[in-house]
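Nothing in this text is a laboratory measurement; each read-out follows from the coordinates by a stated rule. Bear in mind that the values here come from a model prediction, so they are computed numbers and not experimental data. Cβ atoms are built from the backbone, for glycine too; each structure is taken alone.
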Structure I
């Protein structure tokens, strides 16, 4: 079952900072709705002041996290050690997406590396931290980050990225609106 903590402790923060990969999970309220589980990398995760965490979210083919957090806020982050001592760390909380021009974006953007293809910041207030053994997680070595997203984004250009978000990121797989859909595709 693991151990539970009400907030992130220093050992948890140190563990997070060493990881090259984490997973994000969200779900709609509908029992027919699809659960989203996505891997994230590229040094985009940050531990923020006041018990908040977040990650810089790049434009991609779906926008489930935005839709689910807009609907109900439930969010889980999971970090696994693939090198060294086995460990799994889960962060549970209430999340939301912050887009350019909002007070939350303006408050937190300085903590992230913002790219032309940054779609939003996913922020979360953490209310439960869980650690578990991770004995079943295999060992892997980190080789490096991929550049494919940035090459794709450069080819699309600013207007191409805007059009892509309107077309692909306005609703979830289950038809829930995202912050992009509510703002008619404009991150401004």
Structure II
């Protein structure tokens, strides 16, 4: 369904569970950044009222996810650490086309958001299946389902504003680039991406 060209290395789950405080901290900040990114889209494109209406509930949902991760950390007596630079997202943003019309740039942003959600969905699935902690398996299954819906929404919005065929071609370019990015990155268990 997601079409990702490079599956996550299966060792990632083992690395992630070595220090739950680190992966949960990174997860919390990913949710917070997702909420603020959606707010930013609304602020930049208020005339796209149908998009605003679709994204507005996602802001609330992502912020709720941030709070759920914090609650999970509290339950485990873990402390929220410092936010770190997201090399994965920054690499995707470098690939993003900055020229073209206002709407072209919107489509690029929507595709980046879709790809981040797709990779998050894939990683949450791995955690839901393979992490040793049964409570975290259930916890991450819920996030997986949510991210799949967000991925689909962002792809559908990109097609609405960029056209089916154009988005199909550009999405494949993003998938290829994302595989290259992951191939060049060091596998780390303290990052969601």
Quick check for you: by relative contact order in percent (Cα under 8 Å, 6 or more apart), which of I, II is greatest?
II
Using mean count of other Cβ atoms within 10 Å over residues 89-96 for the comparison, can you identify which of I, II gives the largest number?
I
Output the label of whichever structure in I, II has the greatest value of mean count of other Cβ atoms within 10 Å over residues 33-40.
II
Taking FRET efficiency 1/(1 + (r/R0)^6) of positions 25 and 105 (r between Cβ atoms, R0 = 35 Å, to 0.05) as the criterion, which structure among I, II has the greatest value?
I
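In terms of FRET efficiency 1/(1 + (r/R0)^6) of positions 17 and 169 (r between Cβ atoms, R0 = 25 Å, to 0.05), which of structures I, II is highest?
Details: I: 0.30; II: 0.05.
The maximum falls on structure I.
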Structure (I, II) behind the derived value -26000 of helix-only ellipticity at 222 nm (-39500 (n - 2.57) for each DSSP H run of 4 or more, over all residues; to 500)
II
Matching task: 123 is the computed value of volume of the Cα convex hull per residue in Å³. Pick the structure from I, II.
I
